[in-house]
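Derivation of every value follows stated rules applied to the coordinates shown; laboratory data play no part. Source: prediction; values computed, not measured. Cβ atoms are built from the backbone, for glycine too; each structure is taken alone.
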Structure P
């Protein structure tokens, strides 16, 4: 992508005015997306993103400049512009490059770029047919498939020169059920760091269609959810979005380094129930949020954040590490070359516990079983959140009684962590996209079934 000799010239130009560190990130990404609506293929879009970004540090000051022109002249000009914003720094030596390629081509069986769009379209049609066949109340089905092959080069003044290839594929189905008076929706969106073999190994399009249809039909016939403070059981998989949003972001250096997180300066403290262990792991093979290296070229890690209730680690990028006087945890991520990296989650989950899932519900009395979570909002500084329950059931005297709709969970992340009194045995992860200061990136969220002893439930 860029030869080492040119990379050295770029880094030298970027630090010419006193920068004490410089980094070059080069990206070439090919992607394709297909969508089906109203029983017909709606769009097929193919794209390519190509460019480079140059970042310069002077202490804890950082400058980032990017360009979609990767010619020698353009990259050197980009480096000059970055250097112009740095004056009077200590400067740095450019160490000899230790060249490495960490891509693992054996992990990918069938590159999505080698698969014709017609084969991908077949999967969308299969999901559409299965969803519509599930019930006559299904009035709308949308299906989509998106894939990308991203090649990156990352080098810096500390001698790093590394290349990697990231391959991702994701399948999505959404449905609408109607009785002529009201509408309710359902959805499924599995994905992985895999090629088109995703469909042979992990994803059944017809099952995705039936899942989304079942959810929509179930919620169409659900009663309104009562409001109040109740015990809440949150199921595995996408239930982990609450930890991700209400707690995970507050453990990133992006907020911790500035002292604006509720968990700043609290390493070693008990911040959760002793039955809670939370992990951010970028090393899980084929996981949606995994990479071999982060977007600063650091090896990804399996990082325990909370161990038996105790806060033991933060997620730290290179600049955040300078501000905190701590080492990077391989957590620097970015949407593309147009974004400077910062500390971000990868595959973040509450680890499996020892509790029986059936017992959680049988001993909770009256409350809410949140089988599937939807979107919501959170204040990272305080951890206060409000999340919609996409599929919920009312529990009466320890037995699941009937489906309920319109439910929401309202609380504060630090309070919820302390009120978790049961953690199930089977951990499941689900896929999503996370937006923050360095753009939108793929992440996994996950957990076993958990029980919160009391939580505010919004409803009727």
Structure Q
């Protein structure tokens, strides 16, 4: 039997697969002065090296410069967010000029052949909402619904894919468990209140979007750090890892499937708006965590750590998104597939300022994703985080996730080699052996093993 020459081999993705990148409003727009993160940045010691978002990537004035680059690399999709504090700068007062700018952005994408996905909440709140207690106050559910209704009515002719809330667990954990993001609290009760309110807000937002735009596709973006027992043979390690997965993933996902609020959010309390409240699942995956049992309840009885012989990204010394573990993406996609919903990888990437790791890491994760698709998982898109280096929250400008390098002072952009590689993958809708040989030859025997 004749074997196919290795250089002609290819990992082909499904027809119509959406290749894109992802951003959030505060990280790219610049001068978002009316939300809690801008206020937080102004206080010394909150951001690494006391950096500020400032103009960020200057999207509010000139996002089109990046849209042109996206078009140049052939990207057919982009996930962005809209800023609640711009659209509703005061309670009940909506700013049509902000909507006009977002309409211009969405129209600019569509005219360049880029399909938008819009996130309605990505970590930032209007200052007026913070003064009311933010997401700890149950009134936020109605407030969020009003904002969603106004926004979707104004933009739904330009966008048919919506994310209600991005990474609720990260928002809650950083602000109320670790206390390192605003509002900088360590409060178990506050944690439960915020997580519950965010889940209820997702439910009413889902129903509201479908009322305004019946044909829209609506989901959420869940952060998944696959928690694995440090020692699988140790019962306590397994229980600690399972507890973290239950609280971090299962409570939210299952509530949006069957409508039940599980402990500690409720005692199997049924909420009609939550039942079947996801047309697709968005997964944000960066790495895994090993978990060893720990007596401290503040750590949920589990201490997280990385494999001592693991491969780390630039941020390994910062403890963020650091271990190369692409099979975790395969694992979570297979697990979520049991619910029979389409899946989008709404974020995946790594901080790599000199681009010496990104090509290999990106190809490794896409290989794991391709394996899941080949096994029957309905994955319909992949959004790389991110297109242009942006302001990475409390890490400031220290983490560089972009396919395109950005100088925040001059706004000069310079595509990294991985941008060209990603563009080749997009245009080919697949990964060829020739491409792997060019950008990450060490992966050739992994992606294209000898017969």
Structure R
């Protein structure tokens, strides 16, 4: 039975749940008071149970007591018949502006792994979280997209990320945990004033409350106004980005040549967001326009920020996450062509063919050796009269300079037999009706998150 103080919370969640376009519900459950309140509230809703309500706990291993937190979360979920998925992450693999951002990146990357088509992941962000995020972004000089705060619902990979409690004050959630005697853990980093958010929470917000009893509420309204503004601006920026971005996902500099700086910035933000990258701040966007787009035609400029980088090649901008490191001097044998070969910075795999690709006869004679460009290599692609340097061929094929040293070269019997994903060399091609292998190359980079 609902108690009167609970009715507003339960009704709010029920309304929100009915509008969420998903079939499966998972809750990001830290074990703290806010997430336990959300999880317990949803467990009381039949609609949430019908969506297969489950919990996900991300163990950052940053606190000595993190294993105790995992045990606590398991006990709570067992007591309330809620399936729990525990994930351990390496925060060091997700660098950001500081430890707070690195932990957030690691957490959201882990949650993204559990988000499938038709899944919604709910988090317990509340009104004070929204206010703190807004203040932090104001102090960083963020623009409208940053000052819009935390969106209540947004796409998250193939699924959705849902924040149903953004209008709910922290005190309301804490009172709920007391009424229902809900056990929870306290993360000491939440009150660590050495961290930006902890400083705002422990030092700044109490000062604001001495003058304004509930400063989080007007700050949340200010964020809502920014979201309304964005709802008008984003369609315009999306149309500009669609005009400027080519079929390969690169931004055509000439398409934006006559635009104002503000219009170019909007299109660049839309383009970078569409590529899954964290957005650079306004100063970095100005540098992209001035130093990358505006550089001399023979220059190879690059601008990096936490989680992303932009380069220019042939009057186009190319954006990506920072590439994973690899050793270009390292050689790898590829013995079984039917089994993909995982490299430090990508994946090689082969597709069986007949009359095309790399001749299977050469492969059966011994393992292929995967190497990388050291300088001075020559290749003779099938259909060419003469061999040429790899540098010249890569230029002709439009391979950006920063990718050329990362493309796998396949050697058979000490000779260059194929360049992965591009061509087979003369003398190593499969004859008509002869078994062959078509080689594919998928470079990869670490996942990122734009979440606050």
Could you tell me which structure in P, Q, R was used to calculate Cα extents along the principal axes in Å, for residues 302-365 alone as 38, 31, 17?
Q
With Kirkwood radius over Cα pairs in Å computed for every candidate in P, Q, R, 22.4 is reproduced by structure Q
Tell me which of P, Q, R gives 0.95 when you compute FRET efficiency 1/(1 + (r/R0)^6) of positions 158 and 326 (r between Cβ atoms, R0 = 30 Å, to 0.05).
P
Of the structures labelled P, Q, R, which one yields 13.0 when mean count of other Cβ atoms within 10 Å over residues 102-109 is computed from its coordinates?
P
From which structure (P, Q, R) was distance in nm of label points 7 Å out along Cα→Cβ at positions 206 and 382 calculated, if the value obtained is 7.4?
R
